[in-house]
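S.K.: I've put the structures underneath this note.
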Structure P
Amino acid sequence: MVGFIIQFADHFLTDANKAALAFRSFVEKDRPDFVSETSTSLVSVFIAADPLHDDYHGVEEWIQNALSSRNWYHAPLPEGRRLFEIPCVFGTDLAPRLHDAAQAVGLHIDDAIAELTATRSMVFTIGYAPGQPYTGLLEKHWDLPRLSQLNPLVPAGALVTAIRQLIIFSGPTPTGWWHIGQTAFRCFQPQREPVFALRPGDEIQYRAVGVADLQEFENNNENGLGGAIVDIIS
């Protein structure tokens, strides 16, 4: 297999991320026969060429023409994006790092929760673990460094933050990110179709709920969405 990587920046920028999502959507919409697979990372698009296609110079020329056809940094995001309103318990014993995180960013806990629930964060990419979303961005004062010591284990559905981003963990894992919330949302469900609940370009907004509410969502979670409400953005 021959692959091509199209990089829209040498470090993370939201405009570069949007350009990558828009360009991949364009390739998938008018997918030439020689394209066997595409994917995105934070600022890049990967295009895999069919191994039976031997005109790789022609593939490269097609990619160059597609790139020059418009300003991808100003291109619209893909259609079919969705908004997930996800119930979340902030703090308590379920998410013990909220107090420390709020203190580190100079906010009272209530104000920190208000900011977190007011933010609509976009899914930049899926990675690290199956279905796991990297989302953001929070305000600049949320540019928290990763913790100096690993939390040995946070559960599936944990909401964590660092470097202005938010992640919902798709499974139990150690982490150096700040565990500030807990959801019943399941990013990865291998027994369902699609197995990944979220796609790059989707958006998430959190709704603060109590521990009893979260337990109810856990107990009645056949679809794995943990009480989330889903609306179409575009």
Structure Q
Amino acid sequence: MFHIYLCEDNLQQLNTYKQIVNNQILIFEYEAQIVQATDNPLDIITATRMNNERGGLYLIDIELNGQKERGLNLAAGIRSLDVLAKIIFITTHSEMSFLTFERKVEPFDYILKDRGIESVKKQLEEDLRLVWKRRNTIGEKMKTLFTYQIGNRIRRIPMNDLLFIETSSVPHRLILHALHRVIEFNGNLTEIGKNYPKLFRCHKCFLINPENIVSLNTKERTVEFANHNKCDVSSRKIRELKKMLS
């Protein structure tokens, strides 16, 4: 699900942007939703922190509640939390566009309100279509990569290198075993399984890549990989895994 956030202190304009976005979602059947629409930047930051998915779309006014650079400060905060965020400024302050480069917030677009609502609507609709198109293109490429996050850094490895992921003795920590390295990161096996359907949950503690299995021992209920690591397989998963490998 693609998450969209709006921050605008003019209630009428906020509702207009919501309508434009929701109409585009309905017309083009985007798997997207507005998760926060507010005049309070803290609400946006809180919602971003609570959302595990990265790469959201943020529509922000630069001047909020009489504070001329509050939207810029919000964008900087978003960028520190979501390095993949798409940030669109909708503002009357054309003279402040250079500050977005100084603050290194990397805006996707800079829409000027004083050109009229029809111009804003047209530009916003074009941006939504382009963001969605690029998201789908990246999504196809990402199917061949496994993405994980350590701190604020997004990292990726080829799916072909991934052997298995196991739970750690530390709560909410996972251990990824690849062909030539072992990586620890925060995560949840169930969520990863949903996002990467090619991986197989062979045991409550293991999520494996069937393409890298060297052998399956049905008597010992284990699978072995090219680096000689082994994973347990639960008794109720043996038949399904055996069928998958045949």
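Every number in this text was worked out from the coordinates using simple rules, so none of it is lab data. Fair warning: this is a prediction, and the values are worked out from it, not measured in the lab. Cβ atoms are built from the backbone, for glycine too; each structure is taken alone.
S.K.: For distance in nm of label points 7 Å out along Cα→Cβ at positions 125 and 181, find whichever of P, Q sits highest and give me its label.
M.R.: Q
S.K.: P, Q: which one has P(r) over Cα pairs in 5 Å bins from 0, in percent, for residues 13-68 alone, as calculated, at 4, 15, 26, 24, 19, 10, 2, 1?
M.R.: Label of the source structure: Q.
S.K.: Now for a separate question. Hey, relative contact order in percent (Cα under 8 Å, 6 or more apart) derived from one of P, Q reads 10; which structure?
M.R.: Details: P: 22; Q: 10.
Among P, Q, the structure yielding 10 for relative contact order in percent (Cα under 8 Å, 6 or more apart) is Q.
S.K.: Quick check: -7000 is what I get for helix-only ellipticity at 222 nm (-39500 (n - 2.57) for each DSSP H run of 4 or more, over all residues; to 500), calculated from one of P, Q. Which structure matches?
M.R.: On the way: P: -7000; Q: -11500.
Label of the source structure: P.
S.K.: If FRET efficiency 1/(1 + (r/R0)^6) of positions 37 and 221 (r between Cβ atoms, R0 = 35 Å, to 0.05) is calculated from each of P, Q, which structure is the one that comes out at 0.10? Provide the component values of the computation, followed by the final result.
M.R.: On the way: P: 0.65; Q: 0.10.
Answer for the origin of the read-out: Q.
S.K.: Computing percent of Cα pairs over 25 Å apart for each of P, Q, which one ends up highest? Intermediate results must be reported in sequence, preceding the final value.
M.R.: Details: P: 45; Q: 52.
The maximum falls on structure Q.
S.K.: Here is a further query. Taking 1.5 as the value of distance in nm of label points 7 Å out along Cα→Cβ at positions 77 and 93 derived from one of the structures shown (P, Q), identify that structure.
M.R.: This figure was derived from Q.
S.K.: One of P, Q was used to calculate volume of the Cα convex hull per residue in Å³, for residues 133-212 alone, giving 97; which? Intermediate results must be reported in sequence, preceding the final value.
M.R.: Values: P: 110; Q: 97.
It must be structure Q, since only it matches.
S.K.: For Kirkwood radius over Cα pairs in Å, for residues 45-172 alone, which structure out of P, Q has the highest calculated value?
M.R.: When Kirkwood radius over Cα pairs in Å, for residues 45-172 alone is computed for each of P, Q, structure P gives the biggest number.
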